[in-house]
Structures are given as C-alpha cells and as structure tokens.
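Laboratory data are not the source of any read-out in this text; all were calculated from the coordinates shown. Note that the structure is a prediction, hence the values are computed from the model and not measured. Cβ atoms are built from the backbone, for glycine too; each structure is taken alone.
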Structure P
Amino acid sequence: MKPVTWGVLSVSSHFVGRINTGVRKSPLNLIQAIASRSADTSRAAAARLGIPRAYGSYAELLADKDIEAVYIPLPNSLHAEWVKKAADAGKHVLCEKPFAMSAEEAQQTFDYARRKGVLVMESLMYRFHPQWIRAGEIVRGGDLGEIHAVTTFFSYMLPDPGNVRNILEIGGGAIRDVGSYAVSAARFLLGAEPTRVLSLMYRDPILKTDTLSTGILDFGKARSVFTVGTQTQAWQRVDAVGSAGSLAIHIPFNAYSDAPAELTVTGWNGTRTVQVPASDQFVEVFDAFSRAVRAGGPVPQPPEDTVNNQKVLDALFRSEKSGSWEPVR
C-alpha cells in the first residue's frame, strides 16, 4: 500500500514525545509537514524531528496539495474548528480526544466532514493496542460470564498552570482528558451505553479545572465507577468483574511500546496471566486510519462511538451542577 502523506497541526509535546518517532517508521505513514502559529517554532521542530516541511500557520499546511491527512493535537476547544477547516481543504482527519466540547458539536462536525467527502476519526489509541483486542475477545468469549462492574482509575501529576490540560477556557480538566478513556473503556467492555450518570468533581480553586473527578455510570444490570485526576500520582488500571470471573488490565491506556502487556484473568478454574506482544498503539491507530483512507472508508472507530462517548461526558458535567443523577441523551 502506498503510504498516506500526513501533516500535523501543532508542535505539541504529545506528538513530539509519543507519536513522531514510531509513526515515522511505519511504511503506511509519511509525515511530510508540521505547522505552528510561529514559523520559527515549526522550522525548529521540523529540523529536530526530521519532517521535510514546516509552516508558520495551520492554514498554510492545509493548503499543501501533497498532504492527504492531518493529525490534530490542538487544545480541545479548537478541535471542531480545525476539523472543519481541514475538511474544507479536502484533508482526512485523525483528531485527538475529546473530539469536541459537546456531543452536539461532535455530531455537527462529523456531519460537516461527511458532506465534504473526507474521513474523520477520534484518536482513542488504546482501543487499537493488542491488549484491548484480546480483552474484548476474553469478554465476548464468556470468560467473565455476565459483567456486573467495571472500575477504572487513571491519574497523573501535572501542576503546571500553563499546560493546556490545566486551562479551563480551552477544555482542560480531568474529565475531558483522562475521563474520556475511563468512559470509553466501560462502554467497550460492557458493549452497551449507560442510561444515567452521577459525578463528583473537585475543582482547583485557582485553575478552576476539575483535578479529581469520580463518576458512576448506570448500565442497568451493570455499573461502572471511575476516578480520574490531574494532580495525583500517576496510576492507571481497569478491572471488570462478572458472574463467572474477573479481568484486570494493568496498564490500560499508556502501555509501553517496547514491552509485552499483561492481563490477569480469574475464573472458576483459577487465575492466569495473558501476555500480548509489545505494540506501539499510536502507530496502530495511524496505520488503521491510513488503511481506511486507502480503502475509501469506513474508519475503524465510527463517529457514533465518539458521539456516544461525548454524551456521557456531557451528562457528567450536568451532574456536577445538579448534584444528582443525569440521563445520558
């Protein structure tokens, strides 16, 4: 397959530190350009990262006719705007999570892109790691019986007030960032949508972002409880418990790219460790999207999944304000 030519909108630390090196080694992807609001910044980044072209504005990159797809790691509040501008330029888009600031905005953005004839997908990269593919097989295979509960914890320590994740006005906060994963993981494992949610959020008195948040998701016969934080020691884990067994995913969202991942499965006949090969989940999601581009679609993670995930996040914020259960709608 001919590699897809990519451009990157923003010199983000996430792209520089986690994505560029692995994706550039993939034969399915060719990162050709990077853009920043500063030409000096983009030129310096391009030289450091081995990217051929640098642009001093996002619009300039979108005007490059050689670029087929763009990756958007911009602040959350800018996602929808630049997905639409990329669609106007005829570029396919892989956009960081959360895809938008509300389910309504997400749906409108997907509809806009569809009318423009481009493919768009939210980059929930963890879903493409082999450990989650194996977890799905274990659950669907009945090892756990009927799942009754999914619990998730995901936190990191980031006190820097200048970091985009700590700026309320551009979509910062724990729920929008790591909460996206917690909600997505529960929906994936249970294969269902919650009907109502309850949340409790602590907001930093200076930053005003939620820095420690807990949510309860009601799936009818099953429950999911999660806690996420941005000023807590880095820790993550997902557990699912059912009528016949349990599943533990030890490093669910930031799996090492150079070490095998392990799942622990406990059932009536004891406990076993399931080991899956090392994999770079960022390469996996880029590769999957590039295959979809070459095939003319569809994307492997459909827009409906993104919109449904955002509906839960919206309900969690409504619950924060009301102090009670809120329907997911």
Structure Q
Amino acid sequence: MFVYRNNATINSFQVQQVDSLKFSSEQTVMDVYRNDLSVTKIPLTSVDSIRFSDNNLPEAELVKAVYNYTTYRAMCTVNIKSDGNCPLLERGVCWSTQKNPTIHDRKSFAGTSTGQFIIQTGVLSVDSTYYIRAYARNCIGSAYGNEIVIKPTTGNVTFTLDIDKVKYPNEYKLIKEAMDSACYYYNRYTTFKGNIYVYYNAGIPTAQASYHGSIGFGSSTSYMWVGTAMHEVAHFVGSGTTTSWRANLVSGTWVGAKGKEVIASFGTGEVLKGDSNSNPIHFWPYGINYRSEVRSATDLIRHAKLVQAMVVDDAKVPNTW
C-alpha cells in the first residue's frame, strides 16, 4: 500500500503487514495499524492518494521555468516521463506562494499524453515569490515533480562585473553588493532590461557612467554602495545623459507630466528640479546625488520610480539595450 503525500513524499506499507486503517472522529488523521501493533499517523490534509493496485502514479518533471517580463507569466517546460500504466487524465503545472503547490492551488493544464511540452502559468504578481511544480494525474491519483522558485520582477537589469577579485577582493565585494542591490530596486520598480558592463579603475575619482555604455567605480570605497550604484544606473539608462531627457528640464524645473505626477504621489509637496545650465545632468530630490538623500529604502524606491517616469514615460528613451 502506498500513501502519496501532497509534498511529493510517499509512505509505503506491505499490505500483508497492515492490520487496519482507522480515521479519527474529527476526520483529520489516518491511523495505519500494523500487525506488530505499531501505528503510523498521517494527517488527512497531507494525503493526495492511496494506491492498492499494481498501477503506478505518473512521473512528472519540471525541466525549466522562466519568467516572461512582457506577459508576466512563467513559461514552463514539462516532461511527463511515464503515465504509470494508466491513461493520463490531466497534465500541467501548478503554482502557489507557498511551497509544495498542488492542483488545489492554481494550475494550468493541457493534453493527456506523455513526453515533453511547454505550458505557461497565469499572471504572476511582482509582489510575491512563487513555487511551481509539474503534475500529472491518472486513474491512481496525482503525481508532482520537482519544485522551481520564480521571483517575478518588472524589469530585467543585470550586470557583468569586470574586477580581479583576487587582486581587489574588498572592492569586488563592495561593488558587487552595491550593484546587486541597485538591480533589485530597478528590477522591482522599473521596466529597464539589459546587461551593464561594470568595471574598476582606481583613477576614477568617484564613479562614472555613460548612456548604454558602462559603469566604472574608482578606488574610494565610500562610493561603493547602493546609492552611488543606482545614481550611475540612472545615468546609464539616460537620466542626464540623453538630449531627450535634458529637454524636459526647463529653467531647472522638470516639465514632464509623468515625472511630476509620480513625485506628487509621494505626498511630500516636493517639486522635481534639476540643473539649470545648458547641459543638465542631475535631478533632485531622490537623485541620490549625496548620501544624505538616502534615509531609508523608501528613498531608493522613489528614485527608481522617478527615473522610470522621467526616462521612459517623459523622455521616451528606449528602455532595453
């Protein structure tokens, strides 16, 4: 006898050694009594199915799950290795914000044959982490495969770090941590997509960036933090480094509608300003031009939202590279 659990584990018992099965009066526990007087207690809520026959559950494997930043869904490659000698009734993927999802959570299904196929989940929220499993159901019950974790984000900014971590171990560590954090905020709160080349050059006084070019850090470790990294990413995506962005700064005040709308949504009464010269580069507040501008994660989030509004919505700068 096989008791298949929702978490993909299996309790097996030799039928000739089982004396009886007993369910609690509250119908919450199944007691398996053996001839040797031992008892195994199994919560009923964890039981997916019980098999007494010679047929088997099917075998399902989630080969790959990749989040699509355009559709906000995960594209899944599934392989149904076996139908368990019993025709399949259903196959697909299931997902949840809790580990070990089942078909009682959310699911997508298609087809009843073995082999490999591609299927996508429903829309995933960027506010959550999702656990995805492939499943297949036959006359015996439901079988689940391995679990893959998906963390949806709005953007997809990555970086390639060109630093000799043996020669500069501390610089490598600090810059990587700074860029990891910067990418987190930009991916969570913007739609920018692309890979940034990041390098180390001791001759750079602070840090520097060019539009869709690269980001460089100098030898001063005081600039190797998330604020400077986000400031340079803003320059990289076009803030202060493109003519269309500069065109939205008139006499030192931002005139773009979306930027003004976003800063107004903060409820602080602040006005979006910038350099008033002929070649404006910086904006404030939340431009993170100085450490004093960052008091909490809220300031980093507001920076990312403003860069998105100013660069993408107002200046119409391409957001992929």
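The figures follow:
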| quantity | calculated |
| --- | --- |
| Structure from which -5500 was derived, helix-only ellipticity at 222 nm (-39500 (n - 2.57) for each DSSP H run of 4 or more, over all residues; to 500), options P, Q | Q |
| Source structure (of P, Q) for mean count of other Cβ atoms within 10 Å over residues 123-130, computed value 22.6 | P |
| For 0.15 (FRET efficiency 1/(1 + (r/R0)^6) of positions 83 and 187 (r between Cβ atoms, R0 = 30 Å, to 0.05), calculated) the corresponding structure among P, Q | Q |
| Ranking P, Q by relative contact order in percent (Cα under 8 Å, 6 or more apart), the structure that comes out highest | P |
| Identity of the structure behind 55, 21, 19 (criterion: semi-axes √(5λ) of the Cα gyration tensor in Å, calculated), options P, Q | Q |
